[in-house]
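Listed after this line are the structures, all set down as structure tokens.
All of the numbers you see were taken from the coordinates with simple rules; none came from a lab. What you see is a predicted model, and the numbers here were worked out from it, not measured in a lab. Cβ atoms are built from the backbone, for glycine too; each structure is taken alone.
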Structure P
Amino acid sequence: MRRTVRYILATSNPMGDLEALEKFVKVAPDTGADAVVVIGNLMPKTAKSRDYAAFFHILSETHLPTAYIPGPEDAPIWEYLREAANTELVRPEMRNVHETFTFWKGPYLVAGAGGEILDDGEPEEKEALRYPAWVAEYHLKTLWELKDYPKIFLFYTRPFHKGLGEGGSHEVAHLIKTHNPLVALVAGRGQKHEMLGASWVVVPGDLSEGEYSLLDLRSRKLETGNVR
């Protein structure tokens, strides 16, 4: 086992496809991954606690440090949070980092902001997960006290970047440029990566389409794969 995390196996938008998730988990040993990232939507809207329990049970079979955040469909959020809390009691390597953070060997600080990040409006966590930018900015504010750690960020909403296409949020781009994480992983179809300032922004692919990526933090190279 490496003394530091170098290879991250990542994907997004599983949308409750447990068969694809099982295949993704089985890929992990062959990739040499040191850690795993899954960016919501983990389940389709209105999923119950038992659905998240099944999801987290399968994901935990990688036996690797694993970080995840919810997407807009993971509402109401308390179903997601309840099972995340239950899972993490017995599998401490599994960590929800939505509006919070954890540490991986390096040491790296891993933090996230799930759901859709909007320029303004009111927070919504019942029908869909949506947050005005100031909420994400507030929850990441505490990281200034941990500024000496290299950071890995997880966002569901991709930042605005011409190279990534499909639009994107100027507010998320601002958050990335402000905190300068080593890497920011964001949800979306099609594996791609670009630099945004000093940060490596990676779209690892959509698991509901079978897509995943292996990130090499040292060389900033991306290997892509598909479980279909």
Structure Q
Amino acid sequence: MVGMAARAEISETVEKKETTVNEVANALMEDIIFGQFRPRERLVEEELADRYGTSRSLARKALVELDRTGLIERRPNKGVIVSDFSIDDLEKLYEMRLILQSEAARRITRPVAPALIAELRNINAEYAAAIAQGDKKEAYRINTQFHEVFYGACGNRYLSDAISQYWLRTTPIHWYVLGDRAYLRNSHQDHADMIDGLESGDLDKVVEIGRDHILPALEAYRQLHGRR
């Protein structure tokens, strides 16, 4: 006869085979990014477990993972909620993104390796295809990959990691523009112009485009926040 401890161990093993903390955390993160959960909305372990077909234990662990990113936060008497930002907080976060990305762009070694240019063009072509198909989730994933590869070329992994962290912290407001086809097409063109600037060695142009590239989501949030 199997004892309680043994049954718990078997249950845990089956749970791990069926799903992982990262899978649940990534699914929740995408739902936050695409507006399924809005800023200040409460996240309940039992409801998340039902939503993602997993256990409360894994749902709890996924919340711990996202808590570390700043996407969610724990508030007294409210439990876990999706992070919300004041305009002032958000502008400071974007200021950090601008500082870090500009510095990273200036640190990219010139002349730029043809292999990097080819990789970026391939990623941007995939981005265009996802936009044309109306696949917002795939477009978002590819856009994230583009930025990771582009700024990862700065040669300082701590700098590129910091850029990724601030990118992730601002993702709850990205959904404000992800449904806008014109924005996505402009985003794709910005990528192409950034690649051209990188290839020609015009890093000032890259910095300028990179700065303007990230501002539409902030402006959309400002406008909605103002209306509220």
Next item on the list: Work out the source of 19.1 here, i.e. which of P, Q gives that when mean count of other Cβ atoms within 10 Å over residues 27-34 is computed.
Entry: Q
Next item on the list: For the read-out Cα extents along the principal axes in Å, a value of 71, 44, 35 was computed from one structure; give its label from P, Q.
Entry: Q
Item checked: Answer label among P, Q for the case where helix-only ellipticity at 222 nm (-39500 (n - 2.57) for each DSSP H run of 4 or more, over all residues; to 500), calculated from the coordinates, equals -24000 -> Q
